[in-house]
Structure 1
Amino acid sequence: MIDALNKCGSELSQLLGEIERSQSFSYKIKWLVSSRNDPLIEKGLGSLERPSLSLELNSGRVSHAVGAKVAKLAQMKGCDLDLKAMVTLFLGR
């Protein structure tokens with residue numbers, strides 16, 4: 001699992017190469033990668049078969065899902081409206 005791939009700096013191209021090279025191994029390595037949209041990363045991972053999800057393109061759906069989950073948990077745990085609003089605001093950043 002690699003979080004914030006776009007923050008890798010000078011080692012990014014080497015890491016992208018390793019990810020691509022691992023696809024030819026006789027055993028499977030599963031990668032879970034998060035990154036901001038970056039053309040260099042898209043190009044580096046472009047040849048790989050992979051599912052992808054763009055949170056930027058689905059921000060409304062993501063916000064709705066987070067809000068619904070917070071509301072459900074707040075009801076289950078008996079939280080007051082102030083706490084629910086604070087959690088929703090924090091997660092919406």
Structure 2
Amino acid sequence: MRLEVDEENIRDLAPTGIRIPSKLKSTLKEKAKENNRSMNAEIVARLEESFCTEERDKELLSSFSVDSVEELSTAMKLLSADIKNFKK
């Protein structure tokens with residue numbers, strides 16, 4: 001899901017100044033170069049992806065019912081017991 005710019009020219013958008021730690025800024029520069037993007041395009045792409053990931057995570061979590069979570073918890077406890085027995 002890519003966020004759309006409402007028919008605005010990207011150059012017409014107001015700049016947003018943010019403070020970025022130097023190590024993170026260096027990493028962003030490297031990744032932007034690897035991805036053939038400007039620093040701005042890299043930051044925008046990564047922000048958009050974080051929102052998409054958040055949406056997918058919510059959808060995934062909502063697909064689990066209480067029963068399936070309880071079943072998973074029970075299975076994990078049984079597996080943990082099996083591992084402890086195996087180590088003996």
Structure 3
Amino acid sequence: MTAYSIEYSQEAVKALSKLPKKDRDEIMKRIGKLETFPEHLISSLAGTKLCSMRAGDYRVLVSLDKKHLKVSIVTVGHRKNVYDRDL
């Protein structure tokens with residue numbers, strides 16, 4: 001089984017740092033699972049090349065590069081407003 005590498009955007013790092021520790025820990029645990037099974041944990045977003053992963057009340061928007069085995073964490077936000085950003 002091939003492992004994917006995970007990269008974080010500055011926006012994602014900033015968003016994660018603002019979250020409560022409990023929520024951040026849960027999200028980081030879910031992100032860690034992307035190294036081995038990214039396709040099973042994410043859903044495509046219509047109209048974009050991004051995908052979304054659920055983590056409690058939060059969503060992690062990611063870009064998946066299967067050719068280079070890379071998962072890029074684009075941003076993290078509450079499910080109510082994470083999709084309001086320009087994607």
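If helix-only ellipticity at 222 nm (-39500 (n - 2.57) for each DSSP H run of 4 or more, over all residues; to 500) computes to -23000, which of 1, 2, 3 did it come from? Checking each candidate, the match is 2. Across the set 1, 2, 3, distance in nm of label points 7 Å out along Cα→Cβ at positions 22 and 54 reaches its highest value in structure 2.
Among candidates 1, 2, 3, the computation of semi-axes √(5λ) of the Cα gyration tensor in Å that gave 43, 20, 10 used structure 2.
Comparison across structures 1, 2, 3 (criterion: distance in nm of label points 7 Å out along Cα→Cβ at positions 38 and 78) gives the highest value for 2.
A short reminder: the numbers here are calculations on the coordinates, not readings from a lab. All values derive from a computational prediction rather than experimental measurement. Cβ atoms are built from the backbone, for glycine too; each structure is taken alone.
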